[in-house]
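A short reminder: the numbers here are calculations on the coordinates, not readings from a lab. Nothing here was measured: the structure is a model prediction, and the numbers come from that model. Cβ atoms are built from the backbone, for glycine too; each structure is taken alone.
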Structure P
Amino acid sequence: MENEKTANFRWLVLLILVFGNGILNFSNLIFASRPTEIMALFNITQAQLTAIATVGMLPGALFSIYIGKLMDKRGIRLIPGIMLAIAALCMIWRVFAASYVELFIITLLAGTFFLPISVIAPKLIGQWFPPQQIGTAIGLFGAAAGVGTTCAFALGNVFPSTEYAFGVIAAGYVVMLFLWLLFAKENAATKVTPTEKGLSREVSGSISMVVKSKNMWFVMIAGGLSVGAALLLNTYLVNAFISKGLEVSAASGIATLLNVCLIIGGILSGIVVSKLGLYNIPYVIICVCGAILYYISYMIPISTLTYILVAVGAIVVSGSIGVNMARIPLLPMTGDFGPESVGVAGGMNNTAIGICAFIVPTLIATFVGDNYTGIFTVFVVLLVICAVAGGMLLPELGENGTLAQKMRTEKRIENK
């Protein structure tokens, strides 16, 4: 029976991951929340602003799989601790950045060394939380992204200067470093090692097994495109509503409302899928309905209904990232790979997120420019693809799905 100390410590682990996800998104979206000042300060275009707001996600495309494998093999203390220390130093350096190129390089490096947080989150949550709570836990983790973006939009124009905002972010990275070094650890009771599974100590086949999993690819498509779509919308949202005649403060208010509702919806979506014990049908509803509500909110004339549609759309669509991520520690149920490879799976998902988070917004911004209707249309298309990949092509991994029921039946037979 689980002791009370373990039950309480899982929430501390989750809190650390939530704080990390929040400060990461705050750091990225601070650019979008102060677009006019930053574009003037560094003499950059809208496309360059979009690039700098998303480049911190690009390293995930290059290094996540390796970092996931490294943490599967070496643990989560020393190497992630060193990386987080370097990330904090990069953010301190960013306060004094004098040019766009310097700012771009620093933000890229900081994103590289902050990777352990997003890569290891599914594995740690899978270790510390029972299956019926994983959806809720990752829902809270996903909602932290909304907390970060909400704080960025709400506080972005409150800071007296961009340098001051960068300083606050740097302090947050330092706090994250100390929290990780003091408290982050794996759950020894549920950790699966290679030797326990009769595998080589190098887990040499883990990457190839995960790469060959078609279900992992469906998760990656949904995860990557949902994050890319979210960043695309956030980097354009303020300017899009300004183009419709709103003042800067009112447009920022809509962005803040949207992100507050993303927080609420991220938590609710995790609770709902956990209670239902199902992921696929809710995921289709989340992606399709949320995207349509966003689209209508922009297309209609500005009114009270605009705010209502933005709020409801955000609550609905918020689960497109978190609910999808919640399935990563459950993928071993498919038989594609074992639980000892969940770190690699988390790394692969983060690779897809890193690619899409940078390429999707930047590429679309380059070709679409200031066509805000086109931006919202692309957003809908991306979310529909997510619905197909993550809600129709994946097997149901929830507690009430066929796979979970089959595993419980097999376990009862073994116990007899």
Structure Q
Amino acid sequence: MIALFSFITDFGLSSLLVREMKAAGEKNRKLFGNAILLQLAQIAVSIILINIYAIFFELNTGVKESLILASICFTLLYLSNPFLATLNSYEKMHLSGLANGLASFFNAVFIFTGIYFKMDINGIIFMLGASNLIFVVISALLCVKNAVVPVFEFDREIFFNLLKMCVPFAVMGLFNYVYERVDVLILYKMKSAAEVGYYSAATKIITILNTVVVMIMSPTYPRLSNIIYTESKEKALRVLNISVKYMMCLVAPFALMVTVFNADYTRLVLGPGFSEASPALAILIWSIFLISVNAIPTYALNAARMTKLVTYVYGINIIINIGLNLVFIPRFSFIATSVINILCNVFVLVAGLYLVNRHIGKTTYQYDLLKVIIAMVPQAAFMLFFAGKMNYMLLSAAGILVFLAGTVLAGYFNGNDYEILKNIFKKEAGRMGA
């Protein structure tokens, strides 16, 4: 229930602040103060709505009491969002990462403490609330010390302008929430719970892997925002092209190896009881590759204040997803749902490519995409030829080497790439030496 109301609790503010805080210049302190006030207002609205549901619609008395307590203890966590977003806007992701790491540590400590003292569910919720409060304090201290000190001077114009700019981000977040769950709901209504289980097991793995890929790419968003505001769209476009190019090369060979050895990797990760989920995993793994292509262009469009266009794309994507699932699930079950997931990601790829080329500048990553596909052909042939003759993990590693050789032969990398990589290694070596 708390997650359902997260749309209101955050309302796109954290994504907006990553884009706006550093760009605000001298007005950043006042903007930040009003953003925190807006976050408090959103939390208050969310708590009120959750309690209305709990009091008037929840029939289970025990759940009702827990939900009322959780409405405060859990939504309190969102107060950290403005501080973390501001740290990210100033490209201090290592500090927001530190805050999140400490939050995970304190959550574990407080939960185990509650279990050790044999607290009931309300006691554990209270312990998590205390842990969330510590997280808010830590994120606030890190932000104030290393980024911006807020000025709490209510400005009606700034406050409502922030609220207005939040709407496209909030709607986009709602669309993402619906998109990630509607296919499971349709599958459950039209097929058996077992088939939902196979599909959900595969998507759980994909969700974790997608999260890792997005975490790697997320620093690109504040970088693009700052470049677009302080430098030029041309430089931002160069960052976009290079970032997508490297991410595709990083993710593609891993996606292919899971597809070729889907039964082995399903058994390894999920266990033999979920062997029937292997075809879904073989298909859905490509959503990770498509995310590596789609996410950074989306960041660029958001950074260039074209969030409404991205929101329209996501809204159309939901309609396509629902329509295709309703047509094909009765005959093809969760395999159809898996294929439709990939088709929807392809739609986002094409739409993102079109919008970036039209509103920001000419992209080159589509040509890199063709080279990646060419390089995957010998990798697939190599792994299929030796399948059953070698251990699948060793063969997967060898296949990745074949892919990398294919990218070199296809002219995927040039002199500029080697210079960039050399500078990165020099910079990291300097940090380690310091």
Which of P, Q yields 21, 55, 23, 0 [P(r) over Cα pairs in 20 Å bins from 0, in percent, calculated]: Q
Read-out distance in nm of label points 7 Å out along Cα→Cβ at positions 49 and 97, computed value 1.5, structure in P, Q: P
For distance in nm of label points 7 Å out along Cα→Cβ at positions 137 and 337 computed as 4.4, the structure of P, Q it came from: Q
Among P, Q, structure where distance in nm of label points 7 Å out along Cα→Cβ at positions 153 and 313 as derived comes to 1.1: P
Of the structures P, Q, the one that -28500 was derived from, the read-out being helix-only ellipticity at 222 nm (-39500 (n - 2.57) for each DSSP H run of 4 or more, over all residues; to 500): Q
Distance in nm of label points 7 Å out along Cα→Cβ at positions 89 and 353 - structure with the largest value, from P, Q: Q
Comparison of P, Q - label where FRET efficiency 1/(1 + (r/R0)^6) of positions 145 and 393 (r between Cβ atoms, R0 = 25 Å, to 0.05) is highest: P
Which of P, Q yields 1.03 [Rg/Rh (Cα atoms, Kirkwood Rh), for residues 121-296 alone, calculated]: P
Relative contact order in percent (Cα under 8 Å, 6 or more apart) from the coordinates reads 28; which among P, Q: P
